[in-house]
Structure 1
Amino acid sequence: MEDRVAVMAIIVENLESAEAINALLHEHANHIVGRMGIPYRMRGISVLSVVLDAPQDDISTLAGRIGALDGVSVKTAFSNVIG
């Protein structure tokens, strides 16, 4: 399967899930192009954006695993660029 570029938006409402998110992202570090995390203290949440270059199935699996964590929402947008 060919690699695709995608951006994953992650909203963390349960900050206790942050360690599990970081562990999952670490497992896929070889596919991560860049990552930005913003703590939004006024709302008590964190917002992350992760850019990946990986097979679509791997990206979808990672998003599913992260989204299954307590208090975590994930949306992924895929580029049409295939390489």
Structure 2
Amino acid sequence: MYKIVLTQRAVKDLENIDERMQNRIAVKLKEYAKEPHRYTRKLISPKIGTYRFRIGDYRVIFDIDHENIVILRIGHRKSIYK
């Protein structure tokens, strides 16, 4: 099982999301940490990160570093890639 590490930017992103969605994201991240490669999609342009998870209309941008999933950004699919 991988350990989830949030950057300061990811924490700020998460604070700007409503509480119900925050809980949903937290539950999904715990689930995805067991087998991250099963749910991972590689980003075409690695400017903001290498991989993404899809959680409803939200995207979690992250990198995998040894046994850690380093969450870089969390945001709505409309604005996360801009």
Structure 3
Amino acid sequence: MLNHDFLQTLSRKAADLFPAAEAARARLESEMYSLLQASLGKLHLVTREEFDVQRELLARAGERIADLEQRIEKLEAARS
């Protein structure tokens, strides 16, 4: 669902903003990661792969609709 590397990088950068001892820094980084994961998880995001699949399906549906519209126009012209 969410990109683990992205969350780690973002939480690490946020933790870098706070000058602290290494143990406290590691704990802060872990807590920031959890906070970011929970917050971003509520956004109902999709992966790039899921997005690309849906975009392709939509493109095919658009082509199919255009084809059907042309067929309907031909049938209506033939009835006239």
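For this structure, a couple of remarks:
- Structure from which -10000 was derived, helix-only ellipticity at 222 nm (-39500 (n - 2.57) for each DSSP H run of 4 or more, over all residues; to 500), options 1, 2, 3: 2
- Origin of the derived value 32 (relative contact order in percent (Cα under 8 Å, 6 or more apart); candidates 1, 2, 3): 3
Each reported figure results from applying straightforward, stated rules to the coordinates on display, with no laboratory input. Just so we're clear, the structure is a prediction, and the values are computed from it rather than from any experiment.
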